[in-house]
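Next up, some structures in structure tokens.
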Structure I
Amino acid sequence: MTLIKKIKDKKVNFEFNKEYIKVVTDKIASNDALFITNSFKEMHPADAADIIEHLSENDRENLIKLNNFKINPEVFIELNESVQSEIIKFLSSEAIVRILKNLESDDAISILENVEEKDKNSILSSLPPKDRFALLEGLSYPEDSAARIMQREFTAIPSNWSVGQTIDYLRENKDLPEQFLEIYIVDESFKPVGTVPSSKVLRTPREAKMSSIMDDSTFLIPVDMDREEVGNLFENYNLNSACVVDKTNKLVGMITSDDVLTVLKEEAEEDALRLAGVGDEEITDGVITKTKRRFNWLLLNLFTAFLATYCISLFGATIEQMVVLAFLMPIVASMGGNAGMQTLAVTVRTLATNDLTKNNFNQNILKEFNIGVLNGIIFSIISSFIVQLWFQDIQLSLIISISMILTMIVAGLFGILVPVTLKKINIDPAIASSVFVTTITDVIGFVSFLGVGAYFL
């Protein structure tokens, strides 16, 4: 596949404002494709993509339909997924094919994911057989697998070659990637046995064997490995690239650090959004789309809120005896909820990076228990002191002190137990943990506070 990005000198850190967006909008309205094309050529693709994202949906449609305007593949790949999907609707199959041919295979696959099934077949049929097979093979793997982010363009040579043979091959072969940092050494079965940095090849005498200068501590990434695990592997071992192998350990592609950086960024953003019950949301998404994505979790929160309210209703008589308890309930619930979310955020992160294991699980449970006790004691003293100054009631101060300690301990424990339990039953802890932890801490906070109050009354 030609799918090679051409590196060009571009103006970076291009600054634009509302006035410039207005100029672009006016040029689109006047069908000035030449101005748009020349302006985008002067910018870095990421900056050009930012401008397109700032346009209205109608202006983006008119931009794509301008005479003689062809969107740069490098610009297209920099667009967020929602805008990509939107623009694809306005592009002809020929235009999409042109974009795919000028991208690396991993980027080409990410674009095809957003193409409707009825159009996907016609686009694939327009590609050369070799390219079509590569893309179909990539699409056959799970969305979060290593195969989806790997490049099928790499440089591999036999282990028995000399440095001179390798240099001549690199100079003469026009099908190799334009840029590469490492050369993969393979055996007669095309299984990777080592790597050699391209710089090392240039500094070694021509008669030396490649097998004598290779690093045989090669990291082999299975095609079906989760991409988040790939990211952790790159981070732990400071890798620049790694080879990807199929089930027979044959070399089928490579993953580079820039691909992994994108994965880590996407996973971090995804976890942050899921913890808030938002899901995969883009700033360019419409009102209806965003509302739909937020609705389910808000509905679930509504039902859990009714559960907390039901728990409060069980202590109606207690509240009637001491109405001031109703004033103080939000304090206990809020402190417990915040403490639980702190532990939850740390736990989700450690699960994502594989730092929380069977070996240190009990240790972390004990640690969160101790943190809960310590925080509980500190904040029970502070809250009881304030309550005593406010209401001049030693009994009420004692009630909030005890309930604060209990709530902080429970919040810390469930902040780690809930996500770990969800992961064990194959549920993404980043999606569901926040709802369960919030509900548990609220219920425990209300029950402990009102229960202790009922005991003293």
Structure II
Amino acid sequence: MEFKQIYTKGLAHCSYVIGGKNQCIVVDPARDVEPYIEAARTFKLPITGIIETHLHADFVSGHIELAERTGATIYVTAQAKAAYKHYDMADGEEILIDTLLIRMIDTPGHTPESAVFIVSDLERGKEPALAFTGDTLLVGDAGRPDLFPDRKEELASKLYASLGRIAEIGDHVEIYPAHGAGSLCGKALSSKLSSTIGTERMHNPALNIHPEEAFVRTFLEGMPEAPDHFARCSEINRIGAPPVYSLKKPVAYRPGDFLEMAQSGHLVVDTRDQLPFAAAHIPGAYGLSLKGNFATFSGWVLPPEKPILLVADSPAEYHAALKGLYSVGLDRVEGYLDGGMDAYEDSGYRTARLESISIVELKERMDAGELLVVDTRLKSEYDKSHIAGTVHAAAPDVRKRYKEWETGKTLAFICNTGNRSLLAGSLMLNLSCMDTVINVIGGTTAWAKLGYPMKEGG
């Protein structure tokens, strides 16, 4: 049996290529399908099947393009009510692809249509060898059941039953989930990207919280914020996203044309690092550094109906940004700034700035009572530890809460390193009447390294 796990770093997403003697299948492909085609080429096996464990919420799947380019059949649970050409699988149904016997079981909970695909390698025997668990059972955790707020109690209860069902597959069975640490599809994911059912039975809290009422209560407490794009991506995946090659190719715009388009309503997404953005950026630009969680936060804050213009330092960074935007269904990328900000500034056009300060200066000014400091990390991070005297608001929440901070006091944003606070600062500059907004470089990580005190708890 051939096997390859493919990890998409920014999304903490795991996908897979698994092959028998003469064919291979792809499980939960990302929007960029080239790694799967390359893996199949390495295996010297055609891709004949594509499995979707559920309607992914945090990214747009590449199943449609991959099926179009390979002729593979897409297999998905009938509960997904998929609108594209596919094969509906019923609970407990088996399919044979070459020497791989694959059984699907419905495991609702994370989403109503979540499923697990259990694989036997018939060259070794009919006993299950591994299971693709999607976001139902993760290493160290289980998928969050709160993505449908009006059904969260129902789905948490179903998740409890589904986990019990998975636990019965067999302790020796290896599990391969769709996400690892860093994903917002759970709250306590391990950095390990595979495990066994037996190991998870012993160490995963999700399999050891009983009775059902305690499980439901626990799993609905302390979940990280669900980004705005989750519902949108799920629906895109139900319908099927257009192939990337069919999208309008972005073009290079000279500074004058770029500025004119920006002023006419195009979104400017600046992918540069904190300090270059702070020193000079196009007025109204979103500060979304590629060094941060670019794809997730782009999907979270950028209005999907608006056309996008990119600012990047190099062709490689431009292509990375384009890939990240496509991965969360932001397909309306019109173009990029030809020559980058150097060309823009050389043309003499007006720029905006975002003040930056160091941790040392932050402490001095906080001690002097000069600043209102907003911690832009997730609530779970803030509740674990934070700088005393700060208030909390996740970076995307600036869009809703910015008026709270128009107090006349100088406003500073902080996160763990400076990337999320960069986004928060750019949003504040765009939405508020404030001329001066501060981004704290180095964040709470640098604060702790300098030995400054952190307050434990919320």
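Read-outs: derived from the displayed coordinates by stated rules, not from any lab. Because the structure is predicted, anything quoted here is derived from the model rather than measured. Cβ atoms are built from the backbone, for glycine too; each structure is taken alone.
Quick check: -21000 is what I get for helix-only ellipticity at 222 nm (-39500 (n - 2.57) for each DSSP H run of 4 or more, over all residues; to 500), calculated from one of I, II. Which structure matches?
I
Quick one: log10 I(q)/I(0) by the Debye sum over Cα atoms at q = 0.08, 0.09, 0.13 Å⁻¹ came out at -0.51, -0.64, -1.17 when computed from one of I, II, so which one is it?
Derived from the structure labelled II.
Identify the structure, out of I, II, from whose coordinates distance in nm of label points 7 Å out along Cα→Cβ at positions 49 and 425 was calculated to give 5.1.
Considering all the candidates, the number was obtained from II.
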